[in-house]
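Before anything else, here is the set of structures, which you'll find just below.
Taken together, the values in this text are just the output of simple stated rules run on the coordinates, not laboratory data. These figures come from a predicted structure and were not determined experimentally. Cβ atoms are built from the backbone, for glycine too; each structure is taken alone.
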Structure I
């Protein structure tokens, strides 16, 4: 069933149950990789709030979490400029951190985040993204946990927005 968000029409793309199944698999993989260590999950706001919430429900190991806010989008286009709007509130020195993104396309935000986090000298930085647009990804930073590889088309829902609208949709829709 199509939905309307502002002036754009979107069609169903990834169901809520597919998202939950994949998050459960990835949570188990992360837990195995952490080998008993207590990681710090750092959600990148605003888009990752649903991903972090549901990922944490499936992660049964000890962990800490925090959020950081970055901005790089204007409407449906990446601005190619990344600004930090809300900073880190936890000490990550010598810690294993997992940066949780809703979507990675160009990778510009990741580069800015990695530079920012490396200043705090963590033990390890792992990157988690629910969605990856391989056609758009131009950076060399390895992505450790990828939920879904998708075409380079605009998506909305499950935390991702179109001009601040549609974040509360529990599934992912693709522009028609």
Structure II
């Protein structure tokens, strides 16, 4: 069970689908709505902290008030890990949640928390849903032929719609 005292929503997709690009557009819109947003990003490789052009740097510059990136080797607030991949709960505990309204997560597919799948049928890859049962919506650039069932479909090219969906479904009085 994920332990977070503020709303938490994640974004998952196959590599190269555009999760970070979407989040870099979404963060400023959420900030304009007066939200203080934290961001957790999972990395599958080694990384350097706060390097221009890298995802974590771009997400922080886009408006994440607190930015945490994690991989098997380390997580930034710069703490070296040995051989163990940190669990999402361990990382969420590092945030000052009293200073945030919302935490967005990029990755951590197997963890049980609500996720929006970013999907581009043109990439020729299959949906991650339903293998990942915590997917609650699919943001796609064209209507998938099949596979999303009753899930909410969001327009990947309409970031305002995605921001409104998050506010309406996860935040009070937004």
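Comparing distance in nm of label points 7 Å out along Cα→Cβ at positions 132 and 156 across I, II, which is largest?
When distance in nm of label points 7 Å out along Cα→Cβ at positions 132 and 156 is computed for each of I, II, structure I gives the biggest number.
For distance in nm of label points 7 Å out along Cα→Cβ at positions 20 and 52, the calculated result is 1.6, so let me know which of I, II that is.
II
Give the label, chosen from I, II, of the structure having the highest value of FRET efficiency 1/(1 + (r/R0)^6) of positions 68 and 148 (r between Cβ atoms, R0 = 25 Å, to 0.05).
With respect to FRET efficiency 1/(1 + (r/R0)^6) of positions 68 and 148 (r between Cβ atoms, R0 = 25 Å, to 0.05), the highest-scoring structure among I, II is I.
Computing FRET efficiency 1/(1 + (r/R0)^6) of positions 60 and 164 (r between Cβ atoms, R0 = 35 Å, to 0.05) for each of I, II, which one ends up highest?
Biggest value here belongs to II.
Say we calculate distance in nm of label points 7 Å out along Cα→Cβ at positions 4 and 100 for every structure; which of I, II gives the highest result?
I
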